[in-house]
Structure P
Amino acid sequence: MQLVTWNTQWCCGLDGKADPKRIVDGARALAGPGGFDVLCLQEIAQGFEGLQGAPRDQPEQLAMLLPGYQLFFGAAVDEYVPGASGTLQRRRFGNLIATRLPVRQVEHHRLPWPADSAVPSMPRMVTAVTVEAPGLGLVRVMTTHLEYYSPRQRMAQAEALRALHAEACEHATTPPAPSEPQLPFFAKPHTAQAILCGDFNLAPSEAEYATIQRAEAAAHHRWHDAWPLVHGDAPHAPTFRLFDRTYGPEPISCDFCFVDTTLVPHVRDIRVDGATRASDHQPVGLVLG
């Protein structure tokens, strides 16, 4: 199973051009000849023409670029604002998962957004798509983008990501009572096998990184950063500020792939494309086998 995750900066490259095709081509190049089974993108825009590069309807553009894939757009920002004609216009901004694997369930979870008047902030969410992966069975793929400016909000969101996974694992081990297939109560395909990926806006040295991976008391399941599973003590390859130093003087790693304990033995590779300039972040590729 090949997965690519990428904060696309609304598909806007360092040349100022918003080009979803360049993102798809870059993700395919990172995945290699077999292509990706799952593509997780952050900062996808719809109705935000005022952003640099004047992005258009990016979920629609990506759907055209990815025939054979199902796309699921989770808008953390979903609002109506006055347009040029005086009428209210909808605009959305968030995460997108595209997959060519069979899909069994789709969930969108809003993450905590505690008030913090000292900094700008926006709503954050996590999209989860449960797929059937060859050789692995059901795998819940979750992608997110945590708050950049507010440590308080980011820590609350890190706690929520751990709690969401713990809840899903409980459902997998103690499923609800059976119901009739035609009812909404019909049993859902829960699984503890899961991947959590995206832009976490934090370095491995920060407290939120440890919080995400902290085990609950007597719990078998928890998140594990896939990078050290493959590369040992080698530092994470930088994924942000590699070329554009607008937000800081040094490159850092803040885009990660975490896997549940059950998937640790299946992690085969994780790598970063350190050359592309199709976004201000670098894409990360994860291989499970």
Structure Q
Amino acid sequence: MAEARIVAQISFGLGNQLLQFGAAYAIARRLGVPLDLDLSWFGATHGDKTTARAEELTALVPDHLYRNLCRQGRWTTVTDGLRKGLTGRETRFGLPVWDAYWSRTEDAATLAAPLYIKDISFDTRLMAPALPDILPAVRARLAARYRAPEGRYAFLHVRRGDYLSKKFARKFRLLGPDWYGAAMSAYEEANGKARWILCSDDPPAALETMPEGFSIETSPATSTLEDLALMAGASGGVTANSTFSLWGGLLSGGAVVAPGEWRVDGRASPVLPEHWTLL
């Protein structure tokens, strides 16, 4: 009989990794079983799936919140393939697989260990019970490595990069100055005039697209984790349709304005915290 545990697939960028970890940690905690993290998706021979991207997560999440890091070896892959051939059911590490993609909180209510959790749930309610454990731990890790700007400020996250490509333009909204102007105005109406610090994968270009009438400066950060630390130290802010800035909003613990519709391809948008303002 397989050991009663949860194994979580960790993949893609840091925002998605944190969603995967948060949901799996919440499920493992509810069931009272150990949590192991599967880093098999990452590898130096798989294009941009570099080990360094996985190390961002392990730098942020203290190891007392999970038990082991693991990777699928050749024998594990072979035996899982044989099981699927014989039973028609997918397994990983010999464990039944739950595909969390676009799953909702109610879908996880009947899960039992042992279990392998594959892919990403975009319902933040699933991990909400575990956030009181996760958020302070991640904030402490960020604060130990990076110094947030002095004084009170709100963050503004703008995602460009891959969202400007034809591939992603068919899937995700590209938020423009009209949307950001409305979002920043909504924030300031509720919280007063803000000193905005803009975080982006292309800060100079993003700044050029911002509406006039707001006090905006670009982030001094030189890394993804440093930008996240800046957002965590903010009094709240405005997120993009990005899981990275979703975590910036969660870590800030303040008032957040976010896009309610992330996509243009008809797929559902993430379920965001109820106390956020969605536009």
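Read-outs: derived from the displayed coordinates by stated rules, not from any lab. In this text the structure is predicted, and so the values were computed from the model without any measurement. Cβ atoms are built from the backbone, for glycine too; each structure is taken alone.
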With P(r) over Cα pairs in 10 Å bins from 0, in percent derived as 6, 28, 34, 22, 8, 2, 0, matching label from P, Q: Q
Label whose coordinates, when helix-only ellipticity at 222 nm (-39500 (n - 2.57) for each DSSP H run of 4 or more, over all residues; to 500) is calculated, return -6000 (choices P, Q): P
For distance in nm of label points 7 Å out along Cα→Cβ at positions 15 and 247 computed as 1.1, the structure of P, Q it came from: Q
Label whose coordinates, when Kirkwood radius over Cα pairs in Å, for residues 143-206 alone is calculated, return 13.7 (choices P, Q): Q
